[in-house]
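Novice: For reference, the structures are reproduced in the following blocks.
Values quoted throughout were computed directly from the atomic coordinates according to the rules given, and no laboratory measurement underlies them. Computed from a prediction, not measured in an experiment: that's the story for all the values here. Cβ atoms are built from the backbone, for glycine too; each structure is taken alone.
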Structure I
Amino acid sequence: MNDRYFAMRAHFLEREVNGECFFKLKELEERWFCSLKNVKRILHQFEESGRLTYLPGAGRGNPSKVTFRHPFQQEVEDFMKDCMENGKLDQAAQLLRLPIPKSWIAKVSTDIRDMFGLKQGTESKDVLHAFISRDFTTLDPLKVSISFEAHLIEYLGDNLVKYDAGEDRILPHIAHHFESVDERKWIFHLRKGVYFHHQETLTSKDVAYTVERIKNSDESSHQWLAEDIETVECPGPYKVVITLKKENPFFLRYIASPNFCILPSSQSFNEEEWIGTGPFLLKERSENKVVLEAFDRYFLERPLLDELHFYRVSQDAATIVDFTVQNPPTEEVLSKHELETGFRFLMCNMRRRTVIQHPSIRKALYHLMDINRMAEALGWEHWVEASSFVNTRSSPQARDPEAILPLLEEAGYNGEPITLYYMYYQKAFEVADWYKRQGEEYGINFVLHPFTFPDFYLREMDREADLIFMGEVSSLDPHLSFLAAFYNDTLLFRRMFPLESLEWIDGKLEIFKQEEAENRERIMAEIESHIRENNLLLFQHHPIKTRTFHPMIKDVKFHSFGHFDFSKLWIPR
């Protein structure tokens, strides 16, 4: 009942005057997902409990009225206090998912930190609570294309080999040794005593099953990782022989990808009961919460934290409260600025037959995308202008606002609506709204449309969107991530670049895979130059994120996709 009450108050907040609000019962019917009869019953229950006074509308179509007994802010603070005193973390997280004012959250942020910080339970368990400000999406290695979920998979599963970013080389992992016979046949010798989370030991059959699952699934976005594999043989329980159709120097990097983590052959994959060999196992998963628990039988060093709890909350709550400890001895909190291993961009949908197809329109949009003016207008403090996938190849780009009108005239643009999609959160809206207002000065008619990560997977926006604000984040292996950007057919590059450009890029990538690192960098620069010259997407910036954590938290290191390495964090006790 608390969930429904606070959801109603948050929904009515903007129109509430002196504790009173007029509304239609249908609003609550839709928000509470129940019948009109139940809406009336619930309102009467709230009235009996002394929370409000309910006055039904007189006659069909007339609004009803509620008068609340207490200010909403007071109720929020009292509820959070009760949650803190009684350990009601799930109920507190439910409240933090609602669109309540940021200032209210800030006022009780110390209580929230105490409640959601790292805790030591009765069994001396160290539990770290963290927030995510959006819906959780798929954790299926065949489908995952969002960085946070891909990062979680790295803790749930392991690969035959792993990529060492410091040395730019491949190291043994589940396979304690590997060798190549003729660059087409690879032999992997597996460790003994590697346990899955359901206590079965890993054998060569599990490796063969994983390869076949990637190769043969109709729903996979990552079949390209296994497309060069011709056969998989299991001469023994701890020996795997993989033969390729052709030489591929990138093969070991492919199988080091998190999407190639080894799954058990004894049961079909189930997202709700994720079984792998990773340092953490999936203890709980719901719509708004994911819990990972340290796996005591992990074949390498056990994580120092016992559990990780991820709660879905509002954007405001997520920005105010970050990783903290319970009852800190000082109010000091450290912030660390980290350049994200990725970039933000505006994608042009070249698969729709719209005005975006005209090169002059895209040139006009390029000149309109003045990232320096945007940053100043939106109050950004930390950012780096992007002209490349990575910061080291980026440089400032010249924009000429006087070129915009002539380019629009050259394209024959007459104010046709241009559908502009952006992620459904406040900062993304601010960017899209700023760009829309800039366009209005030149007669460009942008129509804004928000989308979520689940929408991203559904692909309906491919048929509706002309432009999409989006981002790309790299894993620890930047060269493999560059390949994935163009080979993963879930990502926008594959979905929206013109076919002739993709054919040209694919040809370059075939050469890329055969070259040494220096030449690969040159080919990446050539591909980026092609993208810029044709304005297939408009580069924006490389974000610099501020990560906040208490100084008691030790060994804070960043891992793939710019996230914390949770397997290394610890708290001195």
Structure II
Amino acid sequence: MTVSDRPISRVEGYLPIEEHGLIGNCTTAALVGRDGSIPWMCAPRFDSEPLFCALLDHQRGGDFTVAPEPLVASHQRYMPDTAVLITEMTGPEGRIRVTDCLPLRAGADLSEDAPAGRNELLRRIEVLEGRVRLRVRIAPRGGAKAYPHGAGLGLSLYRQPELELSLSSSLPLEDTDSEHELEAGDQHYLILGWGPHTHRFQARTPEELLEATLEVWRRWMTHFHYEGPCEDLVRRSAVTLKLMDYTATGAMIAAPTSSLPEAIGGPRNWDYRYAWIRDAAFSVYAMSDIGMTHEAAGFIGWALDAVDRAGWPRVLYDVDGHLPQPERIDPELEGYRGSAPVRWGNGAVEQRQHDVFGEILDCAYRWERWGGTLDEHLWSRLRRLVEAAEKEWKNPDHGIWEVRTAGRPFTYSAALCAVALERGAALADNNGMAGNSGLWRSEAGQIRKAILDQAWDPELRSLTEHLGGGGIDASLLALPGRGVIPADHPKMIATTEAVIRRLGAGNGLLYRYLPEESPDGLPGHEGAFVLCSFWLVDNLLGQGRLEEAQALYDSLCARTNPLGLLPEQIDPATGAFLGNFPQAFSHVGLISSGIKLARAMQQDR
């Protein structure tokens, strides 16, 4: 056992969420456990039916495992600046290294709007020392019929008959579950390919596949620019966000998983394998700030096409820009650690969330400043959104947190309507486009005044979740970053303190809101929401509290798993990861707050 190895520990048959790494090819993604399993992968794309989902039912979900039998201890690490993951595992008499990736085409450019993946999963096995009895098990959800196929197996899936699998191997495979005696120096590979029409491009050896994939990732990372605290984690966050980019269309998903619980045993389990306008816009801002500006243009095109097809801005879309299937509950799966229900689809698609106007206009504004060209056709589509924001800001919606109660005039939603109006006015003036920019700026000012007057609760000494009152909401911490209310405004300073006081979960963690004060239509509770703590970092910086901000940022970065990955939420009592994983929002916060902190530290010198 090496110094970095740790014993394997499961709870109720499940590895902790934080004991996984992410691999992907900008079309789909997979989680790789520290136990050598792949308990989660959808094929052929992010929002397809899961091929393996033992993450949501360790007995019936299915997995693809390569590990010593028995497994004693292990650790994981990434090849620097890539999505190629190494898992080193120790058995009683030896040690192996498994290198996992979803291979990319040789010469592929991740800054192009084209598929880069090969519809393959590569697992390279090396015996580092001693002797190992290696177990290879491939068990897709629902089972499969195996038959000889070249140097390996073909698999016909019972649940997905249209998705033919082929498992190529340098190990002699006769069945879907086998054991092999290996010795130090032995090297083998497994390549899982999928169809129905698997496009292999040119044939390549496993080593060539791996080297080509490493080269593509490293070439993409040459665009990266950041000098500041926790640079290694900011670099890892950049790769993680890129793994959620569906490059074929420009969509960016919120997370690659579904139904990981916000509280163990609770019902707050959602499918995040879709592209939310809001989440994707935040991801684009963060990536652009570190030099990855191509993603902004791709997202704007995807978002506006999606809005055109739907006729009205929806909250979320599938990766093609269409509306996903209705939300449904899967009765066959028990959920992670028994946390039912497991959901596919997301009912929030039927909600109205007025912040989407501001998200799209803000993204378009930034893109134009980076050199994008605003023509009449694009402006005509954007202008409709500006005019919608002008009309809708007073009306109830379901807010950034997607409550499942009746709508309310949420403060964050109204604030983003002001962003839409101001960005629309600037775009019109800067490009000589038609539009009532004076009226739009005036209306944005009225929204600001309404927020400061109508959302302010003098007893709580805080802005509140919606116009007219309500509970305290951590999304209010995002208002300075959107240019709505300065962080050092007296009411924003007071709101920051109120959020810390009322929503603090301990050690710098924050709840989004308290359901008993801000009803959301759901039973139970949830963990602390990671992004909210990064918003707190930003507010502390804006209020000149540099040392507090730096200490909080460092503590949040220390909460990443050993691979540098973050979940949606954290259990304040144990530090365990909760919610879908990895979460784009959380990595957006790590990048954006790091940039702000670096600037503040530079100015303080």
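Novice: If we compute distance in nm of label points 7 Å out along Cα→Cβ at positions 231 and 263 for structures I, II, which one ends up with the highest value?
Specialist: Once distance in nm of label points 7 Å out along Cα→Cβ at positions 231 and 263 is worked out for each structure, II has the highest.
Novice: Next up: Looking at structures I, II, which one was FRET efficiency 1/(1 + (r/R0)^6) of positions 95 and 495 (r between Cβ atoms, R0 = 35 Å, to 0.05) calculated from, given that it came out as 0.05?
Specialist: II
Novice: I have 42, 25, 23 for semi-axes √(5λ) of the Cα gyration tensor in Å, calculated from one of the structures I, II. Which structure is it?
Specialist: Structure II accounts for this read-out.
Novice: For relative contact order in percent (Cα under 8 Å, 6 or more apart), the calculated result is 12, so let me know which of I, II that is.
Specialist: Source structure for this number: II.
Novice: Looking at structures I, II, which one was distance in nm of label points 7 Å out along Cα→Cβ at positions 15 and 375 calculated from, given that it came out as 4.8?
Specialist: II
Novice: If you rank structures I, II by distance in nm of label points 7 Å out along Cα→Cβ at positions 135 and 543, which sits at the top with the largest value?
Specialist: Biggest value here belongs to II.
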